[in-house]
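**Q** So, here's a batch of structures to check.
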Structure 1
Amino acid sequence: MKVAERALPEGRYGARRTIKRWQRWTLLSVALLVGLVVAFVGYRNLGTKPIEAKQTSFEIIDDGSVKVTFEVSRDTPERPAVCIIRARSKDGDEAGRREVLVPPGNSIVRETTVLHSSKPPVTGEVFGCSYQVPAYLSTP
């Protein structure tokens, strides 16, 4: 008897299972659908953002205020935007916050604002920007 022809001992490993054709297609479809969902979520979270801002400089004016200069780049410059700027104190707490309206204009805009704080600030930074401008910041 050849080695390749040996049979497995009966009852030791259980019955041999086979996947039916429809089960194979169903598993493949589910795996493809999960892959598409993961790709979509990854694109939404890691893809390019429609509006981004970065702090270019800050200057401590006194114990209660900081001047922050930031640059906003956006994909639709004809839309107004709002950016949240904040001051942080030495202990890391947020000591002040301000919403700044970025009017329609160029795709890259530089803005400067003075932010008042409740504690002596050590830095000023951009928290984030959005196209969802609140009504109280809108200009007619």
Structure 2
Amino acid sequence: MPLQRQAILIAALWWGGMSALSFLAVPLLFATLGSPAVAGPMAANIFSLQCWVGLVFGMALLVILRRWRGEGANIAPAALTTMGFVLFAMLLALLQEFAVAQNIVTARASGGNLRLWHGMGTAMVLGQWLCAGAVLWRLSAPRIGQD
């Protein structure tokens, strides 16, 4: 499979998975389980899984983009910008997993500012989703002179 197709497939799985989990599965948990005390920890597990899967997809995309660039493809500026989106999404995922998620748990237990930390976590998930969408958009753009 050509590298561009591999990259598009991974980006589509990344963006689609985030879309399904973040905007369908998690709200459905809260709607059907009724209690935030029950749905919250399950949603946290989903977001943690989403973080790790996003990091794996991000690393795969970085490897593919690096190989693609190494093959002499005329995509240097586009590849670097796309790599930037991938890296930024991965950074957001790491911050969400190791900083924000822990502060949400602490705020819930201690009566801290849960609204602030939950809002930051939501913004980070939205940022990851937008970056993954930008990566998919950029990778699937038609290239001049290619079939």
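**Q** For which of 1, 2 does helix-only ellipticity at 222 nm (-39500 (n - 2.57) for each DSSP H run of 4 or more, over all residues; to 500), calculated from the coordinates, equal -6500? Don't jump to the answer; show the numbers that get you there.
**A** Details: 1: -6500; 2: -27500.
Considering all the candidates, the number was obtained from 1.
**Q** Please compute distance in nm of label points 7 Å out along Cα→Cβ at positions 101 and 117 for structures 1, 2 and give me the label with the greatest value.
**A** Numbers: 1: 2.7; 2: 1.3.
Going through 1, 2 one by one, distance in nm of label points 7 Å out along Cα→Cβ at positions 101 and 117 is largest in 1.
**Q** I have 24 for relative contact order in percent (Cα under 8 Å, 6 or more apart), calculated from one of the structures 1, 2. Which structure is it?
**A** Derived from 1, not from the others.
**Q** Identify which of structures 1, 2 gives the largest calculated value of distance in nm of label points 7 Å out along Cα→Cβ at positions 37 and 109.
**A** Details: 1: 3.9; 2: 1.7.
Checked 1, 2; max of distance in nm of label points 7 Å out along Cα→Cβ at positions 37 and 109 sits with 1.
**Q** Thinking only about percent of Cα pairs over 24 Å apart, which of 1, 2 has the largest value? Display every interim value, and only then the final one.
**A** Working: 1: 57; 2: 38.
Largest calculated value belongs to 1.
**Q** Given that FRET efficiency 1/(1 + (r/R0)^6) of positions 13 and 45 (r between Cβ atoms, R0 = 35 Å, to 0.05), derived from a single structure, equals 0.20, which label among 1, 2 identifies that structure?
**A** Working: 1: 0.20; 2: 0.95.
For FRET efficiency 1/(1 + (r/R0)^6) of positions 13 and 45 (r between Cβ atoms, R0 = 35 Å, to 0.05), the value 0.20 is produced by structure 1.
Read the figures in this text as sums done on the coordinates, not as results from a lab. The shown structure was predicted, so the numbers you read here are calculated from the model rather than taken from an experiment. Cβ atoms are built from the backbone, for glycine too; each structure is taken alone.
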